[in-house]
Structure 1
Amino acid sequence: MKPSVYKNSRDVFLDVVNVNDYIQLERISNIYQSFKDSIEKPFKMILLYGKPGTGKSMFLSKLYHSLQYSQKICLYKTPILDESEFFKTLAQDLYNLKYNNELNFTQFMKVVENRELGTAIPLILLDEAQLYSIAMMEKIRLLSDTRKVKFIIALHKTEKEDIVAKEHFKSRIWESIQLENAPASELRIYIQKKLMRANCIDTADMFTKKSINLIHKLTDGNYRNTNKLLYTLFDIYMYYKDSNPSKIKGSEISTKIIEMSAIHTGLINA
């Protein structure tokens, strides 16, 4: 195969969140639809959690792009840790109000309380929410109590999820959804669909059950780790195609190159 084929295949697995790269998998689609249905219910908060690399950011991006033209929805991919900046951003995005000076929580609450309750309550999507302080999470909880703003909170599955597990959060979370790593069968579909969508048919066909099982063993089915591994794998294929074509034999992904890629990405020790 031409080096460009490997380059195109490599770039498929760039570790970026692009909603156009969303891969439709049955298990995830069912969760997504359930999640979307929950938004119509009178919830205050929804918790989305899972280990890094299980697709939380992609999940929120997909939801945002799906709903952005039908209701007021804001997605904050990076936490705004300064309290005044957080509430000034909310005031701007929700109510088109611009504040040049400081805006604290009490002042923002007055803004919210003076707003008429519309038919479609604004929806705020907070990614990487484990980075917010306990004090900030408490203020977000109080905002949700007004029932004039809804929150979907995505965070890593760490000890910090204890914050939202406390009693005053439990009573306010309508639904709690956990995203998990993919089983081997689903990982194969994920890999091949990504490649085929980019018209990399030849490289998609190179993945056998044996190679998928090895990739799953090395990544535990984690999407982020899989992307990093396969980006490195096709980078190595590009190198050998140019410098030593004899290293590439057959029409299947080489076990040796999978293991080399795992070493380069730190998934296994040399």
Structure 2
Amino acid sequence: MKIAFIGGGNMAAALIAGLAGKLTKGEDIHVVDPNPEALDRLRLQYAVTIAPAIGDALALADVIVLAVKPQNMREVAAALLPRLGAAQPLILSIAAGIRGADLARWLGGYSAIVRTMPNTPALIGKGITGMVAMAGVSAPQKMAADDIMKAVGTTLWLDDEAQIDPVTAVSGSGPAYVFYFIEAMQQAALELGLSEAQGRELALATFTGAAQLAAQSEDPVPLLREKVTSKGGTTYAAITSMEQAGVKDKIVAAVKAAAARGRELGDELGHA
């Protein structure tokens, strides 16, 4: 499989790390990015071919991964349009907020597009990616898209592109929520007399262990919580305090706010 990346940032680098020498050879991966340092780093690490701008090499690609900032996508699509050629490559977008219909319109009606929403744990191969295929995507292309994104974690296929905004809110933005909670636990540890290093170790180990327990247990998450919340005990005091403060409701409201902003971004970025 010949894969071209337009954009060589962190997420592209994570995907290339998962793909090179595994799903395809490094020499069959082509990376376009105006940053020479990013290009040299990828070339030295993975033996990919590189270019500072979109060129004829993209006409050879089976898959073109769009890994640029959303606000640059329209300009990239304009440069890409004359080079799609007869090969009819799969376009795999990992840009937030750019709807498939808008991208297709910028590409002159081209619809072999899979829109994805990965998250930052992809950087260590532990990501999850929401994915939706447009009408022009063939079964082999859908399988190729799945293989590519599985190089950095798990995949979740959606039936409706409208579900991308909730996915963005839950898992795309979700790592930041987790980090925010870890920050709070570390602060509490510090204020309770533990050292910064002790607070960090305790918070990180607790999050990692609890998440793995939830993933491996047959019990639903509410039951797992109940099992460690003895009435009148220390955990009960903490959960009661959070419930009285409306923490859960505020988290739900925050995730909904992220989804709403995702819809707004789609409107703004796809305008005209």
Structure 3
Amino acid sequence: MSERPDDGWVRTAREGAVLTVTLDRADQLNAQTPATWAALREVGESLGDDVRVVVVTGAGRSFSAGLDRSLFSSAPGMAGGLGELGALPPEPAAERIRGYQAAFRWLRSPGIVSIAAVQGHAIGAGAQLALACDLRVVAEDAQLRLPEATLGLVPDLTGTSTLVGLVGYSRAVEICLTGRAVGAAEAVAMGLANVAVPVDQMAATVRDLTAALLAVDTGASRETLALLRSAVRNDAETQDAAERAAQLRRLRVLAVSR
């Protein structure tokens, strides 16, 4: 478990096959820094095969208000800031962003189901962290925003592909280019979130969902997840072949177990 600021304010707790990852910087609405992303990436790299569900949440009243304000400095000498990043040559700058993206991409690793438990603000990097997860449970006070374009930037923490897959191209354009807030009820209606519940029911809802996910056979769960994740990029013929191969693997396992 890590609670030190130099570890990015990322805290983890393990209970059986469930790993809970908490952004633990409530006094700053869980604003993120490169240290946060380094810590998240480290969590992903250290996952064991026995972890089946990862729950991502934020301490206090907000999931994450996005980037720490200090990162918006245009001064090239500000360590970790956007000015410093923009002053780097293209290849080192792109490699640094790739490292930041790795902090988010692992949440769709083979073998795990990830759940974002979102309360209050999920802005920019906070919204993209929620989008990086397979499922989103939102509190009724949740507000999700992707305001990067309104700041002269773009969402670059793996959120665009997931957003388009969830809500469709035209809705994603509207959300990103206006930077407007999407409330909990609207998020559920458009497919951005799975369910919205009162704040005081969040923990119980996530607990029940986790239990339901763990009740499914591990092998079948992992094969199904792999199929659903590949469906967004495969053509129909390729996806049909993937289904056949996965089913044959499952049938062989079931035959041996009887």
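For this structure, a couple of remarks:
- The greatest value of distance in nm of label points 7 Å out along Cα→Cβ at positions 114 and 218 among structures 1, 2, 3 is that of 1.
- Ranking 1, 2, 3 by distance in nm of label points 7 Å out along Cα→Cβ at positions 82 and 178, the structure that comes out highest: 2
Every read-out reported here was derived from the displayed coordinates using simple, explicitly stated rules and does not represent laboratory data. These numbers come from a predicted model, not from an experiment. Cβ atoms are built from the backbone, for glycine too; each structure is taken alone.
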